Each structure stands twice: as C-alpha cells, then as structure tokens.
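Take a look at the structures below.
Every number here is computed from the coordinates shown, using simple stated rules; none is lab data. Computed from a prediction, not measured in an experiment: that's the story for all the values here. Cβ atoms are built from the backbone, for glycine too; each structure is taken alone.
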Structure 1
Amino acid sequence: MRKLELHWRILIGMVLGILFGFGMTYVEWGKDFVLDWINPLGSIFVKLLKLIAIPLILASLIKGISDLKDISKFRNIGLRTIAIYIGTTIIAISIGLILVNLLKPGEGISEDTIAKLTETYSSDSGVTSKLEEASRQKDSGPLQFLEDMVPDNAIKALGDNSLMLQVIFFTIFMGISMLLIGEEKAKPLKDFFDALNDIVLKMVDLIMLTAPVAVFALLANVVATSGDPDLLIALLKYAGVVTLGLLLMIVFYSIVVTSFTRYSPWKFLKEMSPAQLLAFSTSSSAATLPVTMERVEEHIGVDKEVSSFVLPVGATINMDGTSLYQGVAAVFIAQALGFDLSFSGQLTIVLTALLASIGSAAVPGAGMVMLVIVLEAIGFPQDKLAIGLALIFAVDRPLDMLRTVVNVTGDACVAMMVAKSVGKLGKPKVKNWDDNYDKVK
C-alpha cells in the first residue's frame, strides 16, 4: 500500500483539528480540555522547530559561504536577494492598497459593531502590548535596525530566536573569515559544520513525523479559544479583502516561478505545501524555517549556497503577506473611523510598511506592531489607535496564519529566482529520516 504523502497527512490533521476544536466549543469543559491536554502537543512541536532553527542557520550558512570559495559570489547573491525582496514587498503592499480602495470594506462596518469591538478589545492585553512595543520601536533612531543587527555577545544571540538577524550577521562574519584564512586551515571547522548541517536536517525529518498530530493540536486550540463569532462575521468583508490579496500574491509567486525558472507552478506549490501548512498552523516564519529550508533544498533543488542565505534573511526581513495586510488594515481602519486618507498618505503606507518589515520579528503578532507604526506615520490620531487595533483584533490570528503562508512562499520563490540567476538551481535530492536506519537498528 502506498504511503500517504506528508502534505495530505498534515491537511487531514488540520481538518480534524478544526472540527475537533469546533466540537469542544459546544461543551462546557471543552476549552479547558483543549488547553490542558491538546495544546501542549502543538506547543512541543513548535518548540522543537525553534530548537533547531539557530543551529540550522549557523551550520547551513557557514557551509554555504565556505563552499562558495569566492567572496564576490556571496556579494552577488546578497545584493540580488535584498533587491528582489524589496521588489516583492512593494508589489504586495500595492496589491493590498488597490483591493482595499476598490472594495472599501471599512464602509460596511456599523457604529454598533465599532462600539462593540472597541468595548471588547480596546483594553485587551494583546492590544495594549502591541501599542507599547510600537511606541518603543518608534522612539529608536533611524539606524537602530542596523545597530540591532550587530551582537555584542555571540553566545547570547545564539541563545535567542528573536535575535535571528544578529545570528545571521555573526555567521556571515565567521564564514567570510573562514574563506580568508584559506581552505586548509578552515577545513576542520568546515567539516564540523558540514556534519552539524546534516544532523540538523535529519532532526527536521524526525520532527516532521509528528507534524499531522501537531497541526491537529494547534488548530484545535485556535478554534476552541477563538473570540465572539458574531464579531468575526461582522469583519468578514475586511478579512475577505485581506485573503483575496494574499491569494493574489500566491498567484504572483507561481507566475514568477514559472516565468523565471521554468519550474511548474503546481509542482512548486505541491513541494512547498508541508512548509505552507506548518506556517498556517504556527503563524511563525521562524518556526517554519527549518522545514522551508529542507523543502527548498531537498525537494526543489536550490543549492545550499543560495538557500542558506536567502531563506534565513527572508524569514527576518521578507514579510510580503504581513505588508499586504498592513496596507489593507490601515485603510480599512481609516474608512471605518472616518479618517481622511489622501493619496500621499497611501504612498506613506507603502514606504513605512516596507521599512517596518525589515526590522519586524518573524513571530506571531508582529504584524500588529508594524501596523501601529504605519498608522502613526500617516498621522492617525493617537487617541484612536487602540480603537483601530480593536477593530481588527478579533480576526488577527486567522489572518496572521494566512499571511505567514504568503511570507514563507515568498521566501521560497525568491530563493528559486536567486538560485536560477547564479546557476544554482539543480535536481532535488530527497533524503528520508530512515535512509541509514538499517545500518544502526
């Protein structure tokens, strides 16, 4: 009997998790049961992915740089990566703004709904924490993001997943230094990181064996702990505009992949589907990164020299889905609260969302912090910021799940484009968790 492919098993787990979560909302003890006995399974899975993210970046990026044997190749990859990421982010924001201006979802929100949303969420700890974090980021200097990239303690940076840019900086610095001391002297360290890279990728394979159960737990928890369904329905038009924009970005990526690399868009989406489904379940590009790298390298054929740089950087600075959402959310809030937004204000949204995406953390909820920064940039009244966030807070988590899918898909698309441009897109070499099991069992 043929074994069911991973993406189908994950999809079945997601569907069962959603149905189980809905079922638990109809019993008094359901929510507590999911939190106590189901959610920990998903949390452990996410922790395992985060556990190997930093070792994978460290080993993979050093291996990729040391294999180049030429610093100029690394410069070419770096410049192309940043340029393409900026281009796709601008396209994403533009698509969001076009849709929200055409469909005007904010004009359909009644005063009663606004009042109810404000009463329910404006004092929520989630909203207030986002406002506080945005205020902290706003008070920092214009080059603060560059300063934040450079760690003063490498061990501390390696021990904190939120400091991924610092890890990337340190790893690139080490990799370039290894090239400069010569291949012979660097060989012992290179051999160590080559072995570490293979070990961590094998850990990814083992962790993915539990993915169907994990996404069942994660989705059951999301559904069982969701907010007032009436408020969710009231925001359906806004959520629909965001979702339409995100779907258009997936179409855009598929067209780009086909046009630039001659790779089948259906095969691209099929090979990336396990990473996309995990991105949906975890709402975190950083947690999904190990799986994204494994799918892009082993199942699509992007050389490690490219993927080891493009994907970790993308997980940190490429937030196409989040940037599109910010454009839609900012204009939606302005429409709903009667704030006059000029054309120049919408251009400000494009620029601010682009800059904010570079310094945003690849974790759940970072998009709302960026949204506050965008709203302040267009002159939105300070006293209405909490009301603005309250308007969209009810549907933020499901939309966060969807936009993370777009973020991860965009990372893979750019990795393929850069690999094709430097002649590093080859045939995939799939490795399974049990390739060497017969030798050690």
Structure 2
Amino acid sequence: MGKPRLSTASIWNMSIGFLGIQMGFALQNGNASRILQTFGADVHELSWFWIVAPLTGMIVQPIIGHYSDRTWTKLGRRRPFFLAGAIVACIGLLLMPNAASFTKFLPALWIGAGMLMVMDASFNVSMEPFRALVGDKLSSAQRTEGFSIQTVLIGIGAVIGSWLPYFLGAWFNVETNADPGVIPPNVIYSFMIGALVLISSILWTVFTTNEYSPAELKAFGEEEVDDGGGFFKNLSISLKEMPKTMRQLGVVQFFSWFGLFGMWVFTAPAVATHIYGLDSSDTSSATFQESGNWVGIIFGVYNGVSALYAFLLPTIAKNIGRKKTHMVSLVLGGLGLISMYFFKTPNMLIVSMIGVGFAWASILAMPYAILAGSIPLKKMGIYMGIFNLFITIPQITNAIIGGPIVHYLFGDQAIFALVLAGVCMFIAAVATVFVEDIDEVVVPKI
C-alpha cells in the first residue's frame, strides 16, 4: 500500500512554517551586511563574517538529519527539531540588531557576528526537517507540488521580511536613521516582528500536521531505520552509497549557491557604491541607509517573483521536464545578476531581480524534487542533511575567497562580485544537463 494522496490544504499546513523561517532568513540576508558595516566591518571583510552561517549549516544539518530519522516522540520525528530551531532563531533575531546594547561585554561587531551564527544554525535546524517532511508525507507524484508550495511560502515570507524595514519607515514613519554605530529603529522593529511571525508559523505546522508513525510507514512499504549505527557510521555509509543523481546535483548546487552567497553578501555594498555613488567607507549617512532599504525592496522583488513562479513550476516541469525547467531558470538568474552592472538607477534593478526570482524559485524546488526520487525513504533525513553540504561548501568557499577576490582582483568594487555570481548561474545550468532524473514523468508531445 502506497502513501495516501494528501489534500492541497494539508500540504500548505505542513509547509506554512517555511514562511516564518524565510522571513527571518530574508531579514538576515537583506540587512546583515549593513548591520555589520555599521558596527565597523570593511567591505572586503563581510564574506569572512558570513562564513559562520554556512559553516554552522554544514555541521548542523547532517546531524539533525541523522537524529530526526531516528527520533519518535509525541510530536513525531521532524516537528521537535524545527520547533527547537525556531525558538533559538527568535533569540538571534531579537539580539542581532541590538548588539550595540551589549558593548559593555564585547564589541558590537563580535556580538553581531555571533548572532548571525546563532540565527543561521537555528534556521538550518528548522529547515532540514521541513525538507525531509515532504519526503515522509508525500508520494513521488506529489513531491514536486510539495516542494513548490514550500517555495511559494518561502517567497511570501521573504518578500515580507525584505520589504518590512522600508515600509515601516515609509508607511508608519518609524525612524530610518540613527547615530553612527547604531542600527535604525525600523530595522530593529523589523527583526522583532520577524521573530514573532517565525514562532507563530512554526507552531501552526506543529499543531496542524501529523506525522506517520513507524507502523504506518512500514505499512506503506518503507523499511525501518537501522538504529544499530551511530551518526559517524551512518554518515560514512551514506556518503559511500550516495546515489549518482545526488552527486551530479552536487555540481549544480555548488555553482548555484556560490553565486547566491556572493549576491547576498555583496549586493548591499554594490548598490551603495555602483548605483548610489557612495564611497565604500560611507556607512552612516542617510543615503547609505536609503540604499540599504532599497536592497531590501529588490530582494523582496526576487522573492515575490519566486513565489509566483513556484505556482507554475509543477505544470512547467510536467510538460518539459524538471531538468529543462531548472536550466532555463538558472540562465534567467544569471542574466539578471550580470545586468546589475549595466543598470545605473535603483528602479532598473527591479528588472534584474525578476531574473533572479526565476532562478531562486527553481533552486528551492527542482533539485529537491529530483533528489527525493533517488534516495532511500528510510534515510530521507540524513541524505537531505548531506545534500545541504552541496549548499554550505560553496558558501564557505565564497566566504573564504570572495573577500580577497573583491579586494585584490576587483579593487573593492563589489559590483563585479555580482557579475561573477551570474557567471556561476550559467555554469550551474550547463551542469544540469548531466543530471539523471530517475523518476521523472514527462507528458509526451503530441
């Protein structure tokens, strides 16, 4: 007996927590560089501070995947982990923009970087079990829909998170400027609201979604997890037995996420200098804060586009295949990133972000839909965790070499980091050609 087909409402309920996770993630992505620069970080140092984010993800996600495969509680096996992650993430969201209040104990820059690490670690604790939950609950026929709905919610949450600082200032007259070394109130309040939405959305999923018991999974024909091995043994065996499709997707993911990380880290300084004409040392003027708020707006644009595009992904993938869908989306993202070099006004960056939105939607859905059909269901958690290595390793690589590249090769002109990110999207699209999607069903052409 196979898994029952779930209603669309059930799939939305099991994924709603992603709205809060991504709202927090968007607040981090859109404002962390600005916050760290305000606390004293130089442009070429930003990627080094950001390294804590993927580094913690690389360590945390395989561990969470391993233990969530083996954890059975009254809340199930995935829900305890993303609930715990949400609580810690809320603490990070509340403390990061307020780091200047703790300078009696440590420099604000250290505290801000530490909260960046706490937030990303906790986002990873929450995110991996959500991905595995789709594999647990949905049959192969519904998985593309499941990951696409997650992408819709990710987009909605990210739009809200990205635009919130701007609209608190524009619509509610919350102060958008502050003294040097201090974060403006509109950013602080945005992080507080993000924390509230994060915990609320996670609780929604916890209370509306049941997980299949071991007996039910066995009835569906899934093998029970072998509890005889510890984490390192399981990790070693899983790496050795990694499916071919997963290894091929690893190349695609490497270049996709290398590019994304460069975009997140360097868009704020690139827009400030290349579009607004500011000096890279200007981190306290009203124009710098205006530039930072506009970065939030354009990040909201690409997330909004991804949410809309995600509705179309199942239909597009059904007709032309998941690989071609992903290839085209990545190319559009690459064009969007490279176009930022040629545009000279803030409004034109909206066009750039439309292309990025297509790529972002596909990156969040297609690789997982392809992957889920190639891995053993009993090891869904550990393999989803291992798959995260193909996301974190390229970010760590960029964090190590991105700053020196911008400093020594690009002469501290952050805009060229965005051009490089676009080239990486093109390389990822080419690598997609060589991926084997073993359980894809494509509608034949008439």
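For distance in nm of label points 7 Å out along Cα→Cβ at positions 4 and 36, the calculated result is 3.0, so let me know which of 1, 2 that is.
1
For distance in nm of label points 7 Å out along Cα→Cβ at positions 100 and 292, which of 1, 2 scores largest?
Evaluating distance in nm of label points 7 Å out along Cα→Cβ at positions 100 and 292 on every structure, the highest lands on 1.
For distance in nm of label points 7 Å out along Cα→Cβ at positions 60 and 404, which structure out of 1, 2 has the highest calculated value?
2
With percent of Cα pairs over 35 Å apart computed per structure, which member of 1, 2 shows the largest figure?
1
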